[in-house]
Structure P
Amino acid sequence: MKITAIRTVVVNAEMRNWIFVKVETNTPGLYGWGEATLEWKTRAVTGAVADLEPLLVGRDPRDIEQAVRVMHKHGFWKMGSIGATAISGIEVALWDILGKDLGVPVWRLLGGKTRDVVPVYTHLGLGDMTAVYETMQVEPLKERALEVVEKGYKALKVVFIPYTHYTTTVKGVDHVAKLMAGLREAVGDEIDIMIDFHGRPASASAALDYINALAPGRPLFVEEPVPPYDPLLMAEVTQRSPVPIATGERLIGRTEFEPLFRARALHIAQPDIAHTGGLSEARKIAAAAETAGVGIAPHNPLGPIAGVTALHFDIATPNFVIQEEMSGAVPWYDEVVDSPIRRVDGAWQIPDRPGLGIEVNEAVAARHPFQQEVLHTRHAVMPDGTIVDW
């Protein structure tokens, strides 16, 4: 069996462009799908996939570890988020091929079941960008949270931390406290709440001001309280925080996670399988996390193939905690990909189809071609004009 071609299919899903990766083989009817979605980097990622294709054509797609080494080593230059995302999409497609070839679901190939269901959470508005990033008042927050709960979810994540530099304001911190209190009052104690800081605070002191305001609401975790790249800064926040700290969506590969594990600078690791190197690399990150006493809650606000990939990973990962998902982000979500995902009582069920168990309707995909994504990051400006983290 040999790889004959690798191509991308770009699907505009309003908030972002999904990038599906198809790896074709010389075995009739046998191919694999992966996802390499990276916000605001669509053309760069599709170009990276095209650059990687010549390294793999003619190779056996079932030699997954070797294929990953080829893409990293024979490309010479170290891969950043764009290259790693391209590799991730290709690598996941190879697992899809292997599972189909053997007639088993990918989670079997990763070691089998470590749980019977996969708990999940979603966002306000079920992924609508305005709801996710612009719900900053108590009453709309409560209303949108209750809409999520009515859909059967047992957990949700919100983004209501103000754009922040190195210090906070009394008004800003008090408003965060009011938002958290209103949200907890609305959904009750049976629903898990997570707060995504988006790395907006530039200092530990600013992050901790907000964290202490949130603590009475007992969040499951707060995410990216500061930018994740400085292990000492992350460790300072984690060691002083009264609530669990999660981070990792912007970290690439186990080498970027390792300093945080060593410093015990997080409680929950959030690798994004579509960005960090694929299933093989995510498994290595999870093993290192388990050794350090850290749980895994994979990042995934992406498309339907990324969601199914995360499902297979979660089933086989013993230190898994909860899975982010964005199903229903567009009205035609279930039309473009036939998916084995089935949610019951706030949890995904275990699929049994071979490979990832998905099929892409390329005719539907073609009806939603590439469009420039909304540059929502332009909002991240302080009153004095200082540009800060989105």
Structure Q
Amino acid sequence: MNILVLNSGSSSVKYQLISMPHEEVMCSGMIERIGLDDPVITYKTSEKKIERKIQVKDHGSALAYISKLLMDDQDGVIKHKDDINAVGHRVVHGGVLFTDTVIVDEKVKRAIDSLAALAPLHNPPNLEGIRVAEHTFPNARQVAVFDTAFHQSIPKKASTYAIPRSLSEEYNIKLYGFHGTSHKYVSEKANQHLQHKNTKLITLHLGNGCSASAILNGKCIDHSLGFGPVNGLVMGTRSGDIDQSVIFYLMKQLDLSSEEVNAILQKQSGMLGLTGFSDLRDIEGAAKAGDQQCQLALAISAYRIKKYIGSYVAAMDGIDAIIFTAGIGEHSATMRKLVCQDMNFFGIELDEEKNLGKITHCTEIQKDTSKVTLLVIPTNEELEIAKQCYQLVEK
């Protein structure tokens, strides 16, 4: 079964065409910087790798470009659109409507659309990906895999907000959690590496969107993102944790609507608001060149992550390993170093030489004397999505 997996992020689309159940990747790639200057596509098969700048203004045009590449006479890996048996879509927010993977129909699409207000940067491009895929591959089964599903195990003491219970129950307000496929994938890989299932793990998904999970014995018990994917860690354009009083202050002082303040916190804040850059590579480059605001932004981001590590160690009464994953977690030695500095009380000791070395499938970067294992594990949300799609479609 050939499964095309589409992972539409806030400013990127990752994709893989995977032959299941053998987990053979026929092609993979990514379109980055969607909506920014000079979007770039990478397209990789067993025989070649293509990287080029392209003109795509939104997720719909990006997905259309990917589809053309798959069936290209020279570079494609399929001859006909019917060679795709299923398309697996990452959908960020499932609310209380979706607690597991589902076959997409009109009812499912309406439900995903109804949840857009909870994930305005993600559910709309996720839904657009489904619509484009339906048009391009009309005979393929469309499958939705939800970020929120992995976090269903979070106990009520961690997922319940201290607001009137009538509001929580009537409007389904609670901590949902996100990046679930990534946290699930890397935590399982970490347990395989540690050769133990009864572990206390903290997984750090650090990309344009960022989140941290506390995973006890394979189950998520707490998570940094909550009702919507904007709180917690500092992100590319999202603020992360903020005193809610700031929201009301901005509305009153600047005469802004709630929608306008929401747009500020979702699209104009985070690293972009602090530095003018949303891409950490740009921020690190400027910081190395002496830009003090970029240096401060890196320190702010790392400090926020450290606070969550401390709280999750308390929640689990200990820690066995910290896992870094996603674009920043996998590729930024600078951020990993900043996060692990001055954590001696927890027995966290980073080996700087290992941290700067080559990262493979599951790389340890701690000193031999460290009490906590530090792992860099490249996430593979696409493979996790393909597995869940295959299990559902094969039933």
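Tabulated data
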quantity: FRET efficiency 1/(1 + (r/R0)^6) of positions 48 and 200 (r between Cβ atoms, R0 = 41 Å, to 0.05) from the coordinates reads 0.45; which among P, Q; calculated: Q
quantity: Structures P, Q, by mean count of other Cβ atoms within 10 Å over residues 144-151: label with the highest value; calculated: Q
quantity: With relative contact order in percent (Cα under 8 Å, 6 or more apart) derived as 15, matching label from P, Q; calculated: Q
quantity: Cα extents along the principal axes in Å, for residues 160-295 alone from the coordinates reads 55, 52, 18; which among P, Q; calculated: Q
quantity: Distance in nm of label points 7 Å out along Cα→Cβ at positions 128 and 368 - structure with the largest value, from P, Q; calculated: Q
quantity: Entry that produces 20.3, 65 once Rg and Dmax of the Cα atoms in Å is calculated, selected from P, Q; calculated: P
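Throughout, read-outs are computed from the coordinates displayed, never taken from laboratory work. Just so it is clear, the model here is predicted, and its values are computed rather than measured. Cβ atoms are built from the backbone, for glycine too; each structure is taken alone.
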